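Visitor: Once you scroll down, you'll see the structures, which are given as structure tokens.
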Structure I
Amino acid sequence: MTPRERARHRRAIAESPSYRLAYEDIELLGQDELRPLRLQLELLKPERILREQGIGSTVVVFGSARVIDAASANARLAALGRKVAAAPADAALAREVVQARRRVEQSHHYEQARRFANLVSQRFQQRGRRDFVVVTGGGPGIMEAANRGACEAGARSIGLNITLPREQQPNPYVSPELAFRFHYFALRKMHFLLHARGLVVFPGGYGTLDELFEVLTLIQGGKMQRIPVVLVGREFWRRVVDFDLLLDEGYVSPGDLDLFTCVDEPEEIIAALERFYGGVAPDATPS
């Protein structure tokens, strides 16, 4: 073998996939049989960082990703109004206006989530304390509102983003050092609850309902320590889930309806948390 051939051969060895360090081999880590390792990594990485950042406890905020802030909702409605004036017979445009009006009505939930996150962050993130740190899915809508409220209070907040077919970008209010991205929904759900001292749920769709009922099921089944569960928007929750019917039909017990509280205002959320904990945020991590 000539010197040139030896040099070419050495380059081929160095560039071969088999020569990569195992932990640097993305193709290897992506194989089906390595799924247990990927699950373990998604469990360990956020926990390590939260511990390094001194996060004591969290309060989880769920709700629709489709809700927008009041200023944006009103601007959108005004823009559509101008279009309708120019094309009053456009049926598709008329439907957009109806939806835009609904978004204006729903925007008060955005402002409520923002207000709540601001209040709870001011109260429990003072003088180095990091309790009841707001944690959301890190995306738009109610998630953005909650992260925004914490940011405006000068406090930290957590975002647990998820990879989706239509990529979801993290909202700009999540603390950069506490922004995480997950592949597995199951691990993401686990991290929502590992340090949770409260769950606040605003109106939302399938995802919000899934997350709410999973938590209620875990508490009901004794699989997690009981925490205060606060549903915001009495009229919405009364219409979307007939809890009384579940009780009347015997599908739940009377005590199961005590696992959550319905409120309408951010101050009522704070009051519900205070009633549960007697005004003191706990520091111990639940099992």
Structure II
Amino acid sequence: MPEKVNLKAYFERIGFAGSIAPTAATLELLHALHPAAIPFENLAPLAGQGVPLDQPSLERKLLAEKRGGYCFEHNFLFMRVLRELDYGVKPLLARVLWNHPEGADAPPTHMLLLVDVNGQNYLADVGFGGLTLTTPLRLRAEAEQATPHETFRLVGGDPDWTLEVRLGEEWRKVYVFFTSEASEEALSAINERIATDPASPFTHELRVALSPSGRRLKLHNTQLSVQPLEGAAEKTTLASLAQLRETLSTVFGLALPEAPALDTRLLALLPEAEPEPDEV
């Protein structure tokens, strides 16, 4: 039985208003608004907390509590919203190649979506951190497809597809995926491993991103990057727990959880861990 979806809360969270007809235009608007409003972040696994994927948990965290999540949380939520709006949606798995040249031979670790709009297939992905798509891509080989941020293309398709992004004059591989539907059981098992495995970067690195119009905001451990559409990124190294918390709250709009374990892990990311403040 499909899980009930609170469309009103979702629309309020991303600032959506307009037609909810399951058209390409509606999909494009939702896909642009989602990663501009709901941050990619891994505070839960970093703090040793679970990452549940049931709809009430996702709505409580990403909508009511003004938090974010990583790919499984974003794309499970987006998938259920789209299905509620009568889109045909299939969850897919991908092997990440971005900064992982060996990724083609590794187990899949990323979730994305295949959306049917009047017989035309679109790739949708609102949860790939600092390279999250900000518009759906047509499932069409070799065609360059502009988005509000970068230009992408899909290559291959027999049977695996590769997503590539153009940065300057260079095309770089992002991930490789098949269009066969992934079961929710398989997705949940991979999510559990990524959220808890000590070898997973999400359990020991801080990764936060937001993609508002005209720029991308990224935080990797203590390195904050503000990337405009053109030109070099403005980078700042955060030097204290207070700066980290303020950046998470103000730059990314996150309502930080009361989790002492999170502060401990954030402190450990600093070049030199701060001493504990004196009790008063």
Structure III
Amino acid sequence: MSVLYVCATPIGNLEDVTLRLLRVLREAAVIAAEDTRRTRWLCARYGIDTPLVSCHEHNQEARAKELLAYLAQGRSVAYVTDAGTPAVSDPGAALVRRVREAGFPVVPVPGPSAVTAALSVSGFPADSFCVEGFLPRRGRARQEALQRVAEEPRPVVLFEAPHRITQTLADLGEYLGDRPLCVARELTKEHESIHVVPARQAAQSLAPEEIRGEFTLVVGPAVPGAGPDGAGPDPDGLPLAEEVALLVAAGLPEREAIRRVARGHGLPRRVVYARVKGEGGR
């Protein structure tokens, strides 16, 4: 059958496979994998000998022609990335588009996801959330992304590599203040650890031996408190508008004062702006 199966694979623990995934991998004519070495471990664990070809972000356009040839012959193709769900902060979207444009069906084979795994243990309400993925590494793009996260009222899921986690946690602490942050490391693996701490304390919450492995971060809603919008308490009982006024009196432009107060208390700027303009009360 001419189908491209987009397959979610374990994010760590190989026991997190589904029966459907194993069947699809066995029955496919070929498995297109982001890294054939990693996928070969999974296949070896479950006795799957389907041929493997590499298909990653640097060659998926060229590889698509070969995979389309399999589909044109009435044969199925299974596509997997290193871990989790393809095309979610992973390669795959370009291949899916090419296959759809050629008129062949694309079928998801759902399974493990670092996004939902981290959300499920964060304790944050997740009726609505967003996924920011990996933050830009530097410059204005990073600052703008951090500001978007700070202003987002819903939980936000981020990914980070071990060699950048310390800086990212420090930046989140600066932008989010006391907003709660779930720091999930090595999900489903032997050395899994999960901490929920105020963002400003997150960088200090990791022991040196924990700064390794893959991280999934979930930024929680702003801390509930005395504010009528439920976004957070005024600092030390002082109305936010008065805190902004003190900074303005000290010489800061109002816009910068609002930004600093919002960042310091894990609030969207619009909340502080509304307080300043008398739209939100205390």
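All of the numbers you see were taken from the coordinates with simple rules; none came from a lab. These numbers come from a predicted model, not from an experiment. Cβ atoms are built from the backbone, for glycine too; each structure is taken alone.
Visitor: Matching task: -0.35, -0.72, -0.97, -1.22 is the computed value of log10 I(q)/I(0) by the Debye sum over Cα atoms at q = 0.07, 0.11, 0.14, 0.17 Å⁻¹. Pick the structure from I, II, III.
Guide: Structure III accounts for this read-out.
Visitor: Given a computed value of -11500 for helix-only ellipticity at 222 nm (-39500 (n - 2.57) for each DSSP H run of 4 or more, over all residues; to 500), which structure among I, II, III does it belong to?
Guide: III
Visitor: Upon calculation of distance in nm of label points 7 Å out along Cα→Cβ at positions 111 and 151 from the atomic coordinates, which of the structures I, II, III produces 3.9?
Guide: Answer by label: III.
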